[in-house]
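Below are structures written as structure tokens.
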Structure I
Amino acid sequence: MGYSELSKGYSDGFLTILDNSNNPKQIFNFVDMFPISLSGIRYDSSQQEATTAVAQATFEYSYYTINKPPLNY
């Protein structure tokens with residue numbers, strides 16, 4: 001049985017740049033990406049309403065490509 005990329009600690013990742021109508025304009029494909037740091041995540045149990053958890057992550061990767069989305073996207 002083979003190992004998946006995630007079990008090796010890396011995977012490919014995508015970053016999609018959108019235009020002002022939220023349509024994909026460019027797609028960055030990061031190959032063999034893996035995390036090298038993650039900031040803390042704040043949590044406040046006294047909040048009555050739902051809040052979004054925010055954190056900063058830093059990644060390294062082997063290389064990246066820049067692609068245009070398909071025309072029918």
Structure II
Amino acid sequence: MTNQDRADRVRRAIQTEYANFPGRTVEEDITDILTDIRHLCDLTGWDFGGCLAMAEDHYEAERDEEAAS
């Protein structure tokens with residue numbers, strides 16, 4: 001999977017789930033998704049901060065891997 005594939009996957013998710021809120025910016029949609037994920041973590045006891053830190057690590061590794069190829 002390329003970084004373009006990853007971006008396209010989340011773009012489809014945003015367009016599918018947040019399409020019912022016209023007039024909003026993509027930045028607002030992304031903010032809502034992150035906020036909703038944090039609520040989910042609170043409700044389930046998952047470590048949002050840990051997930052966010054791991055996501056940063058994954059992002060950097062994927063970005064660097066693709067830049068090297």
Structure III
Amino acid sequence: MKISEQGVITEEALLAYTRNELTADEKQEFEKLLHDDPFAQEALEGIQASKNNATVANTLLNVNRKVRERNGR
């Protein structure tokens with residue numbers, strides 16, 4: 001699984017982490033990236049606080065929008 005793209009944690013990795021689906025190596029890489037990125041930490045907190053798939057989808061849309069803004073895309 002791709003954990004990051006251009007230094008930004010992927011949606012797939014965020015969701016896999018919350019579902020405990022990452023391998024030990026992937027989890028280690030994810031947590032290292034997460035440690036250095038307060039924005040990703042907040043995104044993860046939002047996803048973990050979500051109670052249903054619709055909320056998660058909306059959270060991810062907002063995360064993607066902010067990532068695009070952050071990267072100037």
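Just so you know, all these numbers are worked out from the coordinates, no wet-lab data involved. Everything numeric here is computed off the predicted structure, so don't read it as measured data.
Of the structures I, II, III, report the one carrying the highest value of volume of the Cα convex hull per residue in Å³. Could you put the intermediate results ahead of the total?
Values: I: 187; II: 102; III: 81.
Comparing I, II, III, the top value of volume of the Cα convex hull per residue in Å³ belongs to I.
Which structure, out of I, II, III, was helix-only ellipticity at 222 nm (-39500 (n - 2.57) for each DSSP H run of 4 or more, over all residues; to 500) calculated from, if the result is -27000? For helix-only ellipticity at 222 nm (-39500 (n - 2.57) for each DSSP H run of 4 or more, over all residues; to 500), the value -27000 is produced by structure II.
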